[in-house]
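Listed after this line are the structures, all set down as structure tokens.
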Structure P
Amino acid sequence: MSIHMHLRAVAESEIRDDHTWLAAFMWKAWENHPDEYAAGIAESIDKVWRSVNDLYAAADVLDADADDSWELPIYGGRPVAHGAAAGPSDPPLGILEPPGVSRAAGFLARVSFEELWNVAGAEFVRAGWDEAQVRQEFLDCHTGLQGFYGRAAAAGHAVVRAVWA
């Protein structure tokens, strides 16, 4: 089974805080993902986003006085409540507003992937994953998220999140 976390940058004024509308918006964006990805307004992570979040949690170990910005790139923002007509196949959705997008971009710009990997990478290897392969996959995710959040923050956009199964 394929499962993805799909992130889409969008002007906050264009977002309706309505699950049905937002699910349709995100589905259309998902169908156009290659073009939106090329335009720099979309990013997705296949299956491992929880582990990428665990990698970012290592920021607490690196800097005990750090704020909680590490929580923003993957799970940041607020959930969008399902309406009364929502069905079981409707994706979970969330919105990270522009100030949160800026904080996420700042975190991703200043955090060292190497330092995070040095703290958390051994856990992924212990889980039986091939170290070189998983390290590269996480580095690719991190680099993609850095660019995506940096562009979204520079544009003053919000980020909408959907999980597609």
Structure Q
Amino acid sequence: MNLYFRDNFFNAGTTEILNEQQEQVGHLDLKSSFGSAIEVYGQDARLLFSGSFPFFSGRWEISGANGEQLGVLKSRFAFFKKKFTYETEGRGSYEILSPAFSKEYEIFDESGGLAARFEKINRWFASGAFVLNNHSSQLDTYELVAVIMGMHAIQKRQQASSS
């Protein structure tokens, strides 16, 4: 099943999470235009996951509905590609890879198996929009939404610091 979701231009407010039939199956709460914290809600409007940068950190932390830390997303330096690592609590480490100028990303588990695939589908001056296809039994699809939004937030921070 593919999920579609997006950022808002000013990183604030709520946005829908849609399935392939364009039915709402959840929503994102983009907490503030001054920060990058998010909350991911399921179809029943119940909080499932949250993500944020700890104070003065470049790491994106994913937490469950009860506040327990589930994993940490970090950017990795790589020539000619985009590379991130998502380290989970007790479920292994995952690599997120994309060629340098591509909008397509793949997530691999520790054994090199494809865990998920996603693509940035927005236009030039639009906010970030994504389509996700999860293949993993270890990672919840809504957790991956929080991971992808964290990757997007890290990339926006990197672009802002290089400007």
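Any read-out appearing in this document is the output of simple, stated calculations on the displayed coordinates, not a laboratory observation. Predicted, not measured: the structure shown is a model, and the values here were computed from it. Cβ atoms are built from the backbone, for glycine too; each structure is taken alone.
Summary of values
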| item | result |
| --- | --- |
| Among P, Q, which structure scores highest (criterion: relative contact order in percent (Cα under 8 Å, 6 or more apart)) | P |
| Comparison of P, Q - label where distance in nm of label points 7 Å out along Cα→Cβ at positions 100 and 116 is highest | Q |
| Answer label among P, Q for the case where helix-only ellipticity at 222 nm (-39500 (n - 2.57) for each DSSP H run of 4 or more, over all residues; to 500), calculated from the coordinates, equals -16500 | P |
| Test item: FRET efficiency 1/(1 + (r/R0)^6) of positions 12 and 68 (r between Cβ atoms, R0 = 25 Å, to 0.05) calculated as 0.70, pick one of P, Q | P |
| semi-axes √(5λ) of the Cα gyration tensor in Å from the coordinates reads 27, 18, 15; which among P, Q | P |
| At a computed 7.6 (mean projected area of the Cα convex hull in nm², for residues 4-91 alone), which of P, Q | Q |
